[in-house]
Structure P
Amino acid sequence: MIQLGLIGYPLGHSLSPKIHRAALESCSLEGDYLLFPIHPDDHQGLKILLDRVRNGGIAGLNVTIPHKQNVIPLLDELTPTAKAIGAVNTISMQNGKLTGDNTDAPGFWAHLHNFLTMETQRHVPSWPAGQGDMKSALVLGAGGSALAVVYALVNAGWTVSIAARRPEQAQTLIDQFPNLKSRLSFIEYQTTTLHSPLSTLSLLINTTPVGMSPNIHHSPWPADLSFPPNAAVYDLVYNPLETKMVKDARAAGLPATTGLGMLIEQAALSFQIWTGHTPPRDVLITALH
C-alpha cells in the first residue's frame, strides 16, 4: 500500500489527489494520496509528518505554499535542482536520506516546450513574427513559483525580466542564480515600466496568484496596457481552466495557456521519483475532467 500526499496550507481546492489517484490506478499500484494541511506556524506538525516519510509510513510527499522553503532545514539532502532553486516540491527517501527535489522547473519547461512547439506548427500569424532566435521573457511575480520558472528559462538560454512590486524580493530571486545574473533584470510591476520591453518579448508569464478562483474576474496584466504584440502568454494559474489573463490574451490574437499542463507534468515527475513508474499523461488529464 503506497501512501502519498501533499503538504500545504490551505489545500481545499487542490487537484493533486485526483491526479495521483489516477496515476496509481493507471500503474496498477495500490495506494492513496491524501492532503495534509499544516499551518505555516506549525513547525512541529511539519516535522512529525516528515518523520513519517523517514520511517517509511509515507512513500512520498508533494510540498506547496507556504512550505516549499520551510521544509528545507528538516531534510537531509537536496537535489541539485532543488538546491539551485532554493525550493522543494517533492520529498522522498533516497539512499537512506530524506531528500528534497523540485519538479516544478522541469515540469514547467516540459509543458512550455510542448505549448510553443504546437503553436509554431500551427503557424500562428501573430507569433513568433520577427523573433528569430530571440528568447526574451517577462515574468510577473518573484515568489516561489517564479524561482522555478526563471531557473528553467535561464538554463535554457532565455533572457528574463522580472516584474515585481517589491524590488527586494526580485533582487533576492536574482541573487539565487549568481552565475546567470547577466540573463536577468528587474522592472517595477506598474503600467509605465511594463510598457518598455513589450515589443521585443516572445513570452509573458504570470507566476502570481492573481486571477485564481474565486477571484476569476481579476488579471495580473494591467487593463490599460496592451499585450506584447509578438508574445505567447503563459499563466501558471489553472483554476479556473481559462483565466481572465488567458481569455484576454486569446482575444488579442495571442497564443495563451494556463498552468494545468505544468501541474500534470510536475505531478508525473514526482510520481516517478516515488514509485519508479511513469503514468500516462492523457490519463492524468482525463482525471481532471
Structure Q
Amino acid sequence: MDPLVSTSWLASRLGDANPRTVIADVRWYLDPARRGRDAYEAGHIPGAVFLDLDNDLSAPGGARGGAAGRHPWPSAEQVARVMGGVGIDSGTTVVAYDDQAGAVAARLWYLLRSYGHDDVAVLDGGLRKWVAEGRPTDQAIPTIVPRAFVPRARAAAVVTKDELRAATPSLLLDARVPERYRGDVEPIDPRPGHIPGALNAPFTANLTAGPEPVFQDTESLRVLYAGLGADSEEAVVYCGSGVTACHDLLALDRAGFGGRLYVGSWSEWSADPSLPAAMGDEDLRRT
C-alpha cells in the first residue's frame, strides 16, 4: 500500500457498507495543556477511533522520563491488545491522521509496518486539509468490534542504543528542527546537541509550504534524501523520542529508499552521560 492516501480517497470510503478500513485519530501535543483525546472528542473524521501516543503507541514509563526515552517501543503483546481492541486485524486497511501534517500519524504507520501489517497509510494533509476542504467531522464515538491482531515483528525495523554505541551507522539522520539538532536550544531533553556523525534531515523539509502542507512529490523527496546519501546507504533515523523520525522514514519509503528507526532517539541518548553529544552543524553531506 502507498504510505500516503489523499483526502478524496478517504472520503470515498466513508460509510462503506462493508467497512474494513479503520481510521485512527492519533493527535498528540508536546504542550501538556493540550490533550489529543480532548481534540478527538471535540470533533473528528466520522468513524475514526482514537489512539494515544503515550499510552497506546509507546511502552509504559516513557512519558515520565524513563531510561528508554520518552516514547519506548511497545511490545508485541501491547500491540496485539491495542490494535485488536480498535478493530484491526490482518484484513484491515488502516489510515492514520493528525493535525500536524503526519508528524504523529507516521508513528502508527511505522509501528504497524514494523509488526508485519503493511496495509496502513497516513492521510496526506491530515485533519487540517480535510477541514479546509469542507469535509465532514462529528463527535460520535464509533462502536468497535474487537478483532484478533497477530503481530509479526520485523527485528531489523528498530535500532537500539547499544547497537548505535557499538557502531555508528554510515548514514544517521536526525529529524528534529535545525536549532535542536545544532544544540542552540533544547526545550525538553536532558542535554542539547545531536549524536556525533548524524546529519540533520528535519521532517518539515518533507512537506510543502502553506497552511495545509502535504508531502512533497516523490521525485523531490528522492532528490532530498539522495543528497544525504540514502541512495547508497540505508539510513538510521532518530528524533527527540522516536515519533517525527517516522515521518522521515515514510518520506524515505516514498522515495524508494530504506531506513530504520532508533526508537530511543535523543531523549534516551542524551539521558546517558557516558555518551557523547555534538554541537553545531556537521559537514558530512554526501557529494
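Each reported figure results from applying straightforward, stated rules to the coordinates on display, with no laboratory input. This structure is a prediction, so every number in the text was calculated from the model and none was measured. Cβ atoms are built from the backbone, for glycine too; each structure is taken alone.
Structures P, Q were shown, and distance in nm of label points 7 Å out along Cα→Cβ at positions 14 and 46 at 0.5 was computed from Q. Quick one: distance in nm of label points 7 Å out along Cα→Cβ at positions 6 and 238 came out at 0.9 when computed from one of P, Q, so which one is it? Source structure for this number: P. Between structures P, Q, the calculation of distance in nm of label points 7 Å out along Cα→Cβ at positions 102 and 206 yields its largest number for P. Computing helix-only ellipticity at 222 nm (-39500 (n - 2.57) for each DSSP H run of 4 or more, over all residues; to 500) across structures P, Q gives -7000 for structure Q. Could you tell me which structure in P, Q was used to calculate FRET efficiency 1/(1 + (r/R0)^6) of positions 110 and 174 (r between Cβ atoms, R0 = 25 Å, to 0.05) as 0.90? Derived from the structure labelled Q. Looking at relative contact order in percent (Cα under 8 Å, 6 or more apart) over structures P, Q, structure Q comes out largest.
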